[in-house]
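What follows draws every value from the coordinates through simple rules; no lab data is involved. Not measured: the values here are computed from a predicted model. Cβ atoms are built from the backbone, for glycine too; each structure is taken alone.
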Structure I
Amino acid sequence: MPFCGLAVFEEMLGKLTEVVDPYLAIFEHMGGQALQPHQKTLIDAAAALVANVPKGAWNA
């Protein structure tokens, strides 16, 4: 299981799983984890695009 990927999904969904990341202690104190201004710009642009998608448009 790619634990970092799981952590991203948990954050996006606002739900924690019971999965314990055995590598968390190694990575949680690494630098570069704070959101950078250029990253926020891209995220805000993507959020604006998603806001224009009609609700349920991707459901078949």
Structure II
Amino acid sequence: MLDKIFRTYGREYLGLFQNRMSDEQFNTIHAIQICKTNSAGVTTCKCDKCGKFKNFS
């Protein structure tokens, strides 16, 4: 869902706030926008206990 928000409103948001963002913030938004994981039907979750990632399809 977050990816859809940034794909829909990201350009406008960046136009307003990019000059106040850190490189890390900008890169995070860009990575969310181009991520194909959700559109491929895969959900990635991180374990709170061990920190490992697991993909679910």
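Some points to look at:
- Once Kirkwood radius over Cα pairs in Å is evaluated on every structure in I, II, the highest one turns out to be I.
- Which of I, II yields 3.9 [distance in nm of label points 7 Å out along Cα→Cβ at positions 33 and 49, calculated]: II
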